[in-house]
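The structures considered in this document are given below.
Nothing in this text is a laboratory measurement; each read-out follows from the coordinates by a stated rule. Predicted model, so just to flag it, every value in this text is computed and none were measured. Cβ atoms are built from the backbone, for glycine too; each structure is taken alone.
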Structure P
Amino acid sequence: MKKVSCDTPAYRVKNLCEDEKAYLDWASKAYSDLGTLDKLTEENLLKVSEETEDIDKGAAIFYHRIINDPKNKKFLEYLDKKEKEFSEKRPDFSSRKIVLVMVPGMFYADNPSVGADGASIRKMVATVGIRSDLIPIGQVSDVRENAKIICEYLEVSNPEETVIIASPSKGSSDFRMAIERCGNEPYFKKVKGWYSIGGILKGSRMIEGILNDFWVKLEVRSYFFFKGYDWDGFLSIRKGQDAPLDKDWKLPPGIKMINLVGVPLFRHVTERARPYYNFLMNFGPNDGIILLSDSIHPGSLVYPSFRNDHYFTRPMPPERILAMIEYLLDPKAPAL
C-alpha cells in the first residue's frame, strides 16, 4: 500500500496531501478561459466536471481561481497579516462599541450541536470586548417573514453601536432578504459588515432533490409536521425562477461582505453533507447544500475553506475569524 504524504505547504494550505496538490497543480494550468470570477458560473463549473468526468476538478478550478483573483488575494493577504498580529497579541475591541449580531441558521434552537446559533463565535468575540446578540427569527420561517423581523430589530437597536452581521446557512438567506426589504432605510447604515458562513444566497437545489424523490419528500415533510416546522418556509430557500431568492440584489453602500464557503473534494465530504452533496453533483461542485458558484456575489469577497463542506467540521483558528472581523471594521483595509 502506497503511503501518501500530507506535508506540503501550498495553495494557502499548510499540509496539502499529494492528491490534493495534484488537483490544484492541474487547475493552475487548465481552463485558462475560466480565469476570472465572473466565469465561475454554474454552467462553466459543471462543464469542467463533465468534460473531465471528475467533480473534484471543478472544485479545484473554483478554489484556485478564488485564491488567485487579484482583489480576493489582497484580502487574503490582509487576513494573513492580521492573524499573525493577533496570534502575538490578542486584540481588544472594547472601546469601539461593536456588536456582533447573529442571524441564526435553520433549527438553531432545537439542534444547537450543528452550530447554527453561532454560540462558539459569540463566546469567542466576548473575549476581545465585542458584545453579541441573536435575532430570534423563526427556525424555518419563510425568508420574507424573517427579513421583517431582522429589519424591526435593526430599527430599534442602539444607533451608537457598529453592527457586524454574522449569518450561517439559511440565516444568510434571511439577511439577504432583509437587505431587499430595508437596506435603504437610514437605520440600516449602522450595519458595517456581513460575515456570511456557508450562506444560501441564491437558493439551494437541495430542495429540488427532496421534492423530486417521493420517499425522501414524505420523510422530510413528516418530520416537519411532527416538529411543527414551517414547510413553506423551508421551500422559500429553493433555487429557481419563481423563488424568493431568485432576484438581483446589491449590497447597500458602506457594507463589506465576506462569504465563507467550504470547498471539499469528494473524499472530504462528511457523512452529514454526503446525501445532498451526491445529488448536487448533477449540477456541479458544491458544499453539500449550495453550489460553489453561488457563493460569488458582486461587491463581496470569498474566503474558501479547503476541505470543509457546508458544516465546517474542520475548525478555523480564532485569530483568523478575528482577522475577518477586523477587515470588516477597518476603513484602510483593501476593498473591492
Structure Q
Amino acid sequence: MTDDGTRHLDGLASLRDGRYVATSSRRPRLLRLDSGGADVTVEIPAPRVLVEVLDLFPDVEVFRRGPALVARPRGSDASGDALQLLDVAQEATRLVDLFAALPDREDAGRPYRDLRTLAAVSPDLAGSYALEVLRALRSTLSTAPRPPREVRGETPRIERVRRSRAQAHADEEFSSRWWLEGYLSGWGEESEAPASGTRVAASHLYRDACSTLEEIVERRKETLSPLPPSGPPRPTGDAETDARLARDYARAVRARGKHAERLEEWEEEADDEGLPLRPRVPTWARFYGVADLVLGPRSPRSTAGLRFYTVPARTGNVPPALRRS
C-alpha cells in the first residue's frame, strides 16, 4: 500500500529479480561495490527499463534537439529558442540524489533497494549509470517543436542582407557549439571522451571541427539540391543512347520533388542523426569565440606559436565509464 507522495515510484518498486530476462538490453546490471572493505553486489535496472517505469522529469516536458535535451513547463506551448537547454551533467547529479533519497517501502523489490544502495555507496558509479539512463531516455523522446515558419513579404535588399549575415553568424556559432559538445561527450559513445585536464592545440580543434562540418554542409547541399548528385549525363556519341540517358536524367530530376519536400527530408535526417539543421563552417574567430566560452580561455602562445585549450572538469557525478562486475 502506498501513499500519494510515493505513488510515482510504484513502477520502480514493482521490479523484481531480472536475471532471467532474455533481451540483453533489458537485463539488469550486476555491480560489485566496495562498502567499507566488504564487497557488496547490487542489481540495478537496465537504463531503458528504468526510463519506462520512472518519470525522470515530472515537472517538465523533455524533447531532443540534436545531441541535446531541451525542456518546457508542462502545458506550455513554447518552441524553438524558448525551450530550456538542460545541463546533462547536472541532471545526472539530480538523478543520483533521487536514487539516494528513495524512501523505504515494504513492497519494494531488490532493484529499488539496490539502486538506493548504489547511490549511497558509490556516487561515481551511480553518476555513470545516470548518464546512461539519460541517453536511453533521449532515444525515446520526440524532436523539439519548432516555431511556425513566418510568411515572408517583400523586404528591402539591405534588410535581407543584414538578416542573412546575422543568420550566418548564428549558424556558425551553433555549429561550433554542436561540434564542441560532441567532442567533449565522445560523440555519444562512438569514441572516448577527452579526460579532464587534457591540453589540446586550439588550431587542431578548429581543423577537426571544420573537417566534420564541411562533410555535413556537403550532405545538406546534396539533399536540398534539385539536381541528382550524379549530375547530367555525358554525351556518348550515340544518339539513341544519349536520348535515353537524357530521359532517365529528367525523371531523376522530377523524382527530387519540390524544395519543401527536400527540406523536410533534410530536417528528418538531421533530427535522426543529431546534426545541425543549418550547418556552417565557422571562421576561426567565430569558432574560438565559442570555444573560449565552452572550454575556457586559451593559454598564451607557446614558443612554437600554438595556443592550447584545457578540457574542463566535468560538473557533478560524471566519472569514467561504468565498470561492470
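Consider the structures P, Q: one of them gives 17.8 for mean projected area of the Cα convex hull in nm² as calculated from the coordinates. Say which. Write out the running numbers ahead of the final one.
Numbers: P: 17.8; Q: 26.8.
The read-out was computed on structure P.
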The value 0.85 for FRET efficiency 1/(1 + (r/R0)^6) of positions 236 and 292 (r between Cβ atoms, R0 = 30 Å, to 0.05), derived from one of P, Q, belongs to structure P
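Work out the source of 2.0 here, i.e. which of P, Q gives that when distance in nm of label points 7 Å out along Cα→Cβ at positions 124 and 196 is computed.
Working: P: 2.0; Q: 1.1.
The structure behind it is P.
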I have -12000 for helix-only ellipticity at 222 nm (-39500 (n - 2.57) for each DSSP H run of 4 or more, over all residues; to 500), calculated from one of the structures P, Q. Which structure is it?
P
